[in-house]
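Presented below are the structures under discussion, each in the form of structure tokens.
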Structure 1
Amino acid sequence: MYACQWHLDVPFGKQGEALKVMAEWGAEKLRSSGFRKVRGTRVMAGHVGASASHVVDEYLFDTLADFETALGDMGEERFRKLAERLAPYIVPGSQRWVVWRLVEPKGAG
């Protein structure tokens, strides 16, 4: 399983507006794209030791192929409009995807 995290920073004082658009976009992704295959999702915002301007949008996928398919769907028109609405709330150059492979510790049952 893979934890696929979209990291981004938002301008000071704009976290609420950014999270509102991200929630709308997330609902549409889960409804009408390859993101339907996620096993779980969560959004995290910096609190202690991380900037409150830093947001992580996380999705759990069984395979990298499922993740790549979901990303490919983001080129569709309905998602472009949401991306344009979110763009003013993203600090330029701050967004990136980080992908983690989830592993069981040795000896775990």
Structure 2
Amino acid sequence: MRLLLDESLPRDLASAIPNVDARTVRQMGWTSVGNGELLRRAEDDGFDVFLTADRNLEYQQNLATVGVGVIVLVAYSNRMEHLGPLVPAIVAALATIQPGAVIKVGTGERR
């Protein structure tokens, strides 16, 4: 499974998720690319899932037509101390997500 992490997520999160080939937007050289183009590039490059904290993404893009699943993290912040505890739920979501689907994972609202 290939996983792409949005640029707003900490790089350490990529290594915290087991059994995936995780890359960051920065590693791919795609920083500052708009969401629509980013999702297209992710699909074209063979990613299965896009991991983001952007809760508006599903309202801004027609994700049903995108060839990658999207996992949206809902946490108090984008710091590892708040995202690390979500790793088991992320792993569970990865096991079931389908292309074009959106799964929200999280325990709290952003401040």
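Values quoted throughout were computed directly from the atomic coordinates according to the rules given, and no laboratory measurement underlies them. Since the model is a prediction, treat every value here as computed from it, not as a measurement. Cβ atoms are built from the backbone, for glycine too; each structure is taken alone.
Among the shown structures 1, 2, from which was the value 6.1 of mean projected area of the Cα convex hull in nm² calculated? Please report the intermediate quantities before stating the final value.
Working: 1: 8.0; 2: 6.1.
Only structure 2 yields this read-out.
Of the structures 1, 2, report the one carrying the highest value of relative contact order in percent (Cα under 8 Å, 6 or more apart).
Top value of relative contact order in percent (Cα under 8 Å, 6 or more apart), among 1, 2, belongs to structure 1.
So helix-only ellipticity at 222 nm (-39500 (n - 2.57) for each DSSP H run of 4 or more, over all residues; to 500), computed for just one structure, reads -7500; which one of 1, 2 is that? Walk me through the numbers before you get to the answer.
Working: 1: -11000; 2: -7500.
This value belongs to structure 2.
Upon calculation of mean count of other Cβ atoms within 10 Å over residues 28-35 from the atomic coordinates, which of the structures 1, 2 produces 16.8?
Values: 1: 16.8; 2: 12.9.
Comparing all candidates, it corresponds to 1.
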